[in-house]
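Novice: The following blocks contain the structures, represented as C-alpha cells.
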Structure P
C-alpha cells in the first residue's frame with residue numbers, strides 16, 4: 001500500500017511472481033479442468049424446451065394425458081445429492097460411469113411438472129435424463145405435488161399444495177398381487193428381468209419395491225419403486241438410494257455446518273458491521289461518507305439481480321403464488337440492503353482506520369495522481385494472484401483428499417440450470433470481491449489489530465470468520481472447507497496488505513470469475529460458453545476502462561484535494 005499523500009504506484013510484478021502464476025494455472029488445468037473433460041462432465045444437455053416436449057409426449061402416450069391448450073409445464077433441474085454424495089465418498093463415480101449406469105439411472109434429471117390453468121395443484125410430474133431425454137420416473141395426482149421439490153432419491157409422501165397429506169388407505173387396500181399386476185407393465189417397459197427381482201420385505205408399508213441385487217453400486221442395489229393412490233399406480237422410479245448410514249452422517253455434518261455458520265460467521269460478521277458503523281463516525285475526518293455510496297449501490301443492484309435470477313418462477317398463475325413471490329423478493333431485498341450497508345460502512349470505516357492509524361492509503365481515489373495506471377496495475381496483479389490462488393486451492397484439495405478423505409456432492413439450489421438466466425450467474429463473483437475484501441480485509445484486519453496488536457493474528461481471526469461462512473457448501477467433512485479457505489484467506493490478506501484493496505478485490509473477482517466461467521463453459525451451450533469467456537475477461541475489461549477514463553496526462557498533475565484528508569507527508573496527523 002502507498003503512504004497517504006504520495007503519488008500512487010503499484011508494486012511491479014516480478015518474474016518470480018509471474019512464474020508462480022503460470023505454475024498455478026498449470027496445476028489448476030491439470031487437476032480440475034482436464035478431469036472434467038474426461039469424466040463426461042462436458043456432455044451436452046438437452047434444452048428445457050426439449051425436456052418439456054419429451055415429457056408431454058410421454059404423458060400423452062404412456063399416462064393417458066394428451067396435451068391441451070390449458071397445459072402449463074415447469075421444468076427444473078433436480079439431483080439425487082444423497083446418492084451422488086455416497087458414490088463420491090466411496091469413490092464409486094468412475095465405476096458408475098464406466099458401466100453406463102449414469103445413462104440408464106441418472107442422478108441428474110430435468111423435473112417437468114404439468115399444471116392446468118386455474119389449478120394450483122399439479123396433474124403429473126415426469127423426470128428425464130438431462131443428457132438423453134429418456135424418462136426415468138413419473139408421478140401422478142398427490143404424488144405429483146409431492147415430487148415437486150422432493151430430494152430426488154427419496155420416495156415422496158403424497159400431498160397437495162396446502163401441505164395436507166393424502167389418505168394412503170387406498171394404497172394399503174390393494175393386495176400384493178394387485179400391486180404386482182399394476183407394476184408389471186412398467187417393469188417390462190423398463191426392460192427389467194423378473195427372474196432377478198426380489199420384493200423388499202417392507203414394501204407393503206408404503207407401496208411396492210423390487211430390488212435387483214445383480215446390479216449394485218457399492219452397498220446400493222438397483223430398486224424399482226412403485227406407489228399407489230386410490231387403487232391406481234401413482235409413482236414409479238428406477239434407480240439407487242444411498243445407505244441409511246450415509247444419510248445420517250450427512251445430516252450430522254449439516255447440523256455442524258449450521259452451528260459453525262451461525263456462531264463462527266454470522267454473529268462475528270454482525271459485530272464487525274456494528275464496529276464499522278462506529279469507526280466510520282469516529283474516523284470521519286480521515287475518510288469520506290460519499291465514496292462508498294457508488295460501490296455499495298453497485299453491490300445492492302447486483303444482489304437484487306442475482307436474487308431475481310435465482311428465485312423460482314411461480315408454478316401457477318394464482319394470487320397466492322404471486323403474493324408469495326413478492327414477499328420472498330421483499331425479504332431478499334431487505335437482506336441485500338443490510339449486506340450493502342455492511343459493505344458501505346466497512347469501506348468508510350476501514351479507509352479511515354488505515355489512514356489515521358497507519359498513515360497508509362488502502363483505497364485510493366480517482367482524483368489522486370496515477371490512479372488510472374494504479375488500477376490497471378492492480379488488475380494485472382489480481383490476475384496473477386488469482387492464478388496462484390487457483391493452484392494453491394487445487395493443492396489443498398489434493399492434500400485434504402488424502403488426509404481428511406473429503407468429498408463433495410451436488411446441489412440443485414445453486415445450479416445454473418435452475419437460474420432464470422445462467423449467463424447472469426457470474427455477477428456473484430463481483431459481490432464476493434467487493435464485499436468480502438472490504439469487510440474482512442480492509443476493515444476487519446485493522447479493526448482486529450487494535451485489539452490483538454498483531455497483524456498476522458488479526459488476519460487469521462478475520463480469515464476464520466470468512467472461512468466459517470462457507471461451511472454450508474456440500475463439501476464434507478465440513479471442517480475441510482474452513483481449513484482450505486484459511487489458507488486462501490491468509491493469502492488474500494497478504495495481497496491486501498501488500499497491494500491494497502483494489503488489487504485484492506480484483507484477485508478475488510478474477511479467482512471466482514474463472515471458476516464460475518469454467519462452469520458456464522462446461523455447459524457447452526454457445527450462449528453460456530460466450531458468457532463464461534466474457535466472465536473471465538471482464539475484470540480485465542473493467543480495469544482497462546478505468547485506466548482509459550483516468551489517463552496520466554488527462555489534466556497533467558491532478559488536484560488531489562477531495563473528501564479525504566489533505567495530502568501530506570506520510571506519518572503526519574492531519575489535525
Structure Q
C-alpha cells in the first residue's frame with residue numbers, strides 16, 4: 001500500500017474541517033506500520049480512507065494505492081472487490097462489528113460468499129479452519145455460536161478471522177486491543193504477529209498505546225493535527241525521538257515504578273495524620289449472581305478480604321471476569337452481598353435495606369468507565385453535573401445549582417462555558433473531567449473509579465490521572481481505583497490488590513506487588529504489560545513465553 005499527498009476535508013454546518021493534510025505513507029508485505037497520535041490527529045480517518053469507508057460528507061484528494069488501484073478514484077464495484085481480498089479491516093470494538101443475530105461462522109463465511117462461489121460445506125470448513133488458526137478452541141462446535149457466547153478477546157479473534165479468511169494483502173487494525181485486559185492483549189498481539197509472519201500480510205496498526213507499538217511495529221508514523229510530524233523505525237523513534245510532540249507523547253506513557261516515590265510520601269502523610277476507622281472493610285466477602293432456567297448461581301467474588309482507610313487509594317487489578325467491577329458495584333450498594341461481611345462507611349451491607357443505606361449514598365461518588373454512556377445525552381453538562389445536588393436536596397434545580405457547578409468545572413479544569421454544551425460536543429478527556437466533577441459534587445468520603453482512563457489517549461490519560469491525584473489531595477476522599485492497567489494503578493494507588501477468578505491472590509504496596517510479585521498470576525500480569533521500548537519489550541515477550549510454557553508444564557495441560 002502507498003499513500004501519497006492524502007487530503008481529507010469534512011463538510012460541517014460550521015464550515016469545512018481539514019482532518020488530514022498532505023499525508024504520505026507506505027507499507028510493504030510482511031511489515032507492520034503503526035500510526036499513532038491522540039484523538040483528532042487524523043489516524044483513523046487515514047485508515048478508513050484505505051478501504052473507502054469515509055462518509056459522503058468527506059472530500060478526498062491524493063493517491064491511495066493498493067496494488068495498481070487508486071482507492072480514491074476507482075468505481076464502487078471495484079472497491080467491493082478489493083475489500084476483503086486487497087485490504088481488510090479489524091475494527092476497534094468487536095461487539096459492534098459483529099452482528100448479534102447471526103452465528104460467527106455465518107459472518108466469517110459472508111466474505112467468502114461475496115467474493116467467490118463456495119458451497120455451504122466448503123464455506124463452513126474454511127470458517128472452522130480460520131477460527132482454529134486464530135486460536136478459537138473447539139472451533140468445530142463454536143462455529144455455530146453467536147457473538148454473545150464469546151469473551152471480548154475471543155470476539156476480537158473472530159473479527160481478525162473475518163479479516164484473514166480471504167487472505168488479504170493488507171490488514172488495517174484500528175485500536176484492536178483498546179478495551180482488552182493486558183493478558184488478552186498480549187495474546188492478540190501474538191496473533192497479529194503470526195499473521196505477519198505466516199501470511200506475509202502487511203499490517204497498518206492504529207493505536208494510542210505506545211507499549212503496543214513497541215511490541216508489534218516495525219515502523220512508526222506520528223500524526224498531529226492531520227499531519228505526519230515524524231516517521232522512523234520503531235527502535236529509532238522510541239530511543240531518539242526528534243519532534244517535540246513525539247517526545248511529549250512518550251513522556252506521557254505511565255510505567256511501572258513511577259508511583260513509588262509518591263506512594264511513600266502519601267504513606268508518611270497519612271501516618272502523620274489521624275488514621276481513624278477504615279471506610280470500607282471486607283471480610284471473607286462472597287458475591288453470587290443467581291442462576292436462571294434451573295442452572296446454578298455464579299460466584300463472582302469468593303472469600304475476599306481487604307480494607308480502604310481514610311484518604312487512601314486502593315488499586316484493584318485483574319482481568320475481565322475477576323470480580324473487580326462487582327466489588328465496586330457492591331460497595332456502592334448496586335449489587336447485593338451474598339456472604340461474609342462488607343462494612344461501608346460503618347454500614348453492614350449483608351442484608352442491608354435501601355432505606356438504611358440511602359442516607360450514605362451522598363458520601364459515595366462514582367466515576368464510570370465510559371462517560372459518553374453515563375451522561376444523559378439530552379441534558380447539558382451543567383445539568384448532568386447538577387443531578388447529584390438536586391437528587392440529594394442540595395439544590396432545587398439546575399439553575400439554582402449553577403454557581404456550584406461552575407466551581408466544580410473549574411476544579412476539573414474545564415471552563416464554565418462548557419456547562420452549556422451537550423456531552424457529544426466534548427472530547428473523551430473533557431467528558432471524563434466532567435464525570436469527575438459530577439462524582440465530587442457532594443464532596444464524598446469515598447470515590448469508586450471503574451476503569452476511568454482505559455479508552456483515553458496517553459496524553460489525555462496523563463492529564464486525567466494528574467487531575468485525579470490533585471482532586472484526591474484537595475478533597476481528601478478515599479478511593480477504590482479499578483483498572484487492568486498496572487502502570488496506571490501504580491501511579492495513583494497507595495496499595496494494590498490483585499484479583500484472579502474472584503479471589504484475592506496478592507495485596508501490598510506498588511513496590512511489593514509490582515517490583516517483587518509472589519503469585520504466578522501477578523507475575524504473568526506484569527509480564528503481559530507491554531513497555532514503550534522495542535528492545536526491552538522483545539526481551540519481556542520471551543520472558544512471557546517462558547512463563548506460559550512453565551505454567552502449562554505445571555498444570556499438565558495442552559493449553
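Each value in this text was obtained by applying a stated rule to the coordinates, not by laboratory testing. Keep in mind it's a predicted model, so treat the numbers as computed, not measured. Cβ atoms are built from the backbone, for glycine too; each structure is taken alone.
Novice: Among P, Q, considering only relative contact order in percent (Cα under 8 Å, 6 or more apart), which has the greatest calculated value? Don't skip to the answer; put the middle values down first.
Specialist: On the way: P: 19; Q: 16.
By relative contact order in percent (Cα under 8 Å, 6 or more apart), the leading structure of P, Q is P.
Novice: Here's a follow-up. If distance in nm of label points 7 Å out along Cα→Cβ at positions 310 and 398 comes out at 3.2 when worked out from the coordinates, which of P, Q was used?
Specialist: Numbers: P: 3.2; Q: 3.7.
The correct label is P.
Novice: Determine which structure produced the value 6.6 for distance in nm of label points 7 Å out along Cα→Cβ at positions 198 and 278, calculated from the coordinates; the candidates are P, Q. Mind dumping the intermediate values first?
Specialist: Working: P: 6.6; Q: 4.7.
Source structure for this number: P.
Novice: Work out which structure the value 0.97 belongs to, where Rg/Rh (Cα atoms, Kirkwood Rh) was derived from one of P, Q.
Specialist: Working: P: 1.04; Q: 0.97.
Of the structures listed, the value fits Q.
Novice: Here mean count of other Cβ atoms within 10 Å over residues 78-85 was calculated and came to 24.2; which of the structures P, Q was it taken from?
Specialist: Traced to structure P.
Novice: Given a value of -17000 for helix-only ellipticity at 222 nm (-39500 (n - 2.57) for each DSSP H run of 4 or more, over all residues; to 500), point me to the structure among P, Q it was derived from.
Specialist: The read-out was computed on structure P.
Novice: Right, something else. One of P, Q was used to compute Cα Rg over 2.2 N^0.38 Å, for residues 22-237 alone, and the result was 1.11. Which label is that?
Specialist: Values: P: 1.11; Q: 1.00.
Source structure: P.
Novice: Here's a follow-up. Can you say which of P, Q returns 1.6 when distance in nm of label points 7 Å out along Cα→Cβ at positions 350 and 374 is computed?
Specialist: Going label by label, the one that fits is P.
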